[in-house]
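Each in structure tokens, the structures are laid out below.
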Structure 1
Amino acid sequence: FMREAFMTNIFIGIETVDPDALRAMNKKQNVRTPMLEAVEKVNSYGIEIAAGIIIGLDTDTPETTDAILEFIEASQIPIVTPNLLVALPHTPLYERLQKANRLNSGEGRDSNVEYLQPYEEVVANWKHVIRETYEPRNIYARYAAQAKRTYPHRKRPVRPLDQLTWPNLWRAIEIFSRTAWRVGVCSDYRKEFWKMTRRELRQGNVESVFQIAMVAHHLITFGRECLTRDVQASAYSARGRDSSLA
């Protein structure tokens, strides 16, 4: 039904790649089908996945970070949003941690959870996932996989030429010109951009060029700011938003 409704993207809270951890958090629906098999099934309907990953679970081990990165590479999910675990009020997690005296809303923290690992180590793991996931070569490689195995299965408009108007054409030229200048000339990953552009244009995938170039640029910029600025490591951070990406 989603494909028939022309849906092309979906966000899925994968949370963790550890099946035991998913069962522990009562996310049993995430283990009914092997993850990679489920991702391929969704992609086969032309639907691209954006995945949410949680870092800082009690079940995390020193190998968890590498396991997350291996899953991202194997699944070829282009958009991944790693977040530190945060305990939201009035949830079973919050109540459990409150009873265990493991809540800490100290100044400067992006999570109110006292992790089993040192807080600084958990943040370092988050940054490592960000660094590897949003590295330009890795992002463009994942999008190349999507262009090959996902986009061809999308339902096409019945009358696509109706959208080919002069205003739309000039708008497209304007957008591509700005993107080509900012990414294809000024960026340090322009080689990846032009490699993608040539590949997609040879196959007639003009729309893919626009989509991949703009989203990849946003992700790369976001990833770099996470590593160089005081960016919140969780969407639910209690810190003020002055230090986050505005």
Structure 2
Amino acid sequence: MPFYQRLGEVPRKRHIQFRDNGTLLTEEVMGMEGFVGMESILYHLQSPCRVMKIGGFEEIKRDEWVPDAHAHRHFKTYDIDAEGDEITGRRLLMWNNDVEISLARPKEQMDYFFRNGEGDEVVFVHEGTGTLETIFGNVPYKEGDYIVIPRGTTYRFKPEGEQRYLVFESPGLIEIPKRYRNQYGQILEGAPYYHRDIHPPAELNTHRDKGEFPVKVRVRGGYQTYVLDYHPFDVVGWDG
């Protein structure tokens, strides 16, 4: 029993002409596993493929520590220095082929938008409140929340006050484990959370601004910057 979500305006049928004040909108099918997995359909004022200019590429470099002896380690992480923003301030603790685990204590506001093209993300809010702005709408968050961000989602944090995060990034799908779901997809009684704990985007704001809007995309083991001549949150409606 997957949750059907809908925000804004969508046409009565999929894959038909849909206009906004006479302007033909661009339909984007965003799927987790191509056309056979979970998907959403978004309707943009502009083509999401359009780019005004391409900026630089920054390779992600990892500094691996290999200890001389195998022993238990205690990571004392609370006193890490505040630096960067919610993306550039991530301090990678450990990683393998399945997951990267980072800490972040940002001190700067994001002046760009971000999209992870290499995996899903889960951000645990250890301290702080704010709003995650996304192409799907705004997601308010508070201390103790887990924010799940599917791959390919363009977003930007709008924090309120000091923040601390624990961040998980995975090239695999982050979803509710099968052992917590019945055959219809409903969360079982023995699961540690329930449908009532899941809060989708609450408000969709369609931006029609023109200008220069940088978008940083994680791809090919690094960060590629693109500049758009339209606001990336130009979605008038979506469902899925």
Exercise for review: Determine which structure produced the value 12.4 for mean count of other Cβ atoms within 10 Å over residues 18-25, calculated from the coordinates; the candidates are 1, 2.
Suggested key: 2
**Study point:** Source structure (of 1, 2) for FRET efficiency 1/(1 + (r/R0)^6) of positions 26 and 154 (r between Cβ atoms, R0 = 25 Å, to 0.05), computed value 0.15
**Key:** 1
Review point. Out of 1, 2, which one gives 3.0 for distance in nm of label points 7 Å out along Cα→Cβ at positions 98 and 194 as computed from the coordinates?
Key: 2
Study note, to complete from the structure: The value -15000 for helix-only ellipticity at 222 nm (-39500 (n - 2.57) for each DSSP H run of 4 or more, over all residues; to 500), derived from one of 1, 2, belongs to structure 1
Exercise for review: Identify which of structures 1, 2 gives the largest calculated value of Rg/Rh (Cα atoms, Kirkwood Rh).
Suggested key: 1
Review point. One of 1, 2 was used to compute log10 I(q)/I(0) by the Debye sum over Cα atoms at q = 0.15, 0.25 Å⁻¹, for residues 42-137 alone, and the answer was -0.67, -1.30. Which one was it?
Key: 1
Point to revise | Structure with the greatest value (metric relative contact order in percent (Cα under 8 Å, 6 or more apart), set 1, 2) | key: 2
Practice item. Using the calculated result 1.9 for distance in nm of label points 7 Å out along Cα→Cβ at positions 50 and 82, pick out the matching structure from 1, 2. Key: 1
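Rule-based calculations on the coordinates, nothing more; no lab input. Note that the coordinates shown come from a computational prediction; the quantities given were computed from them, not determined experimentally. Cβ atoms are built from the backbone, for glycine too; each structure is taken alone.
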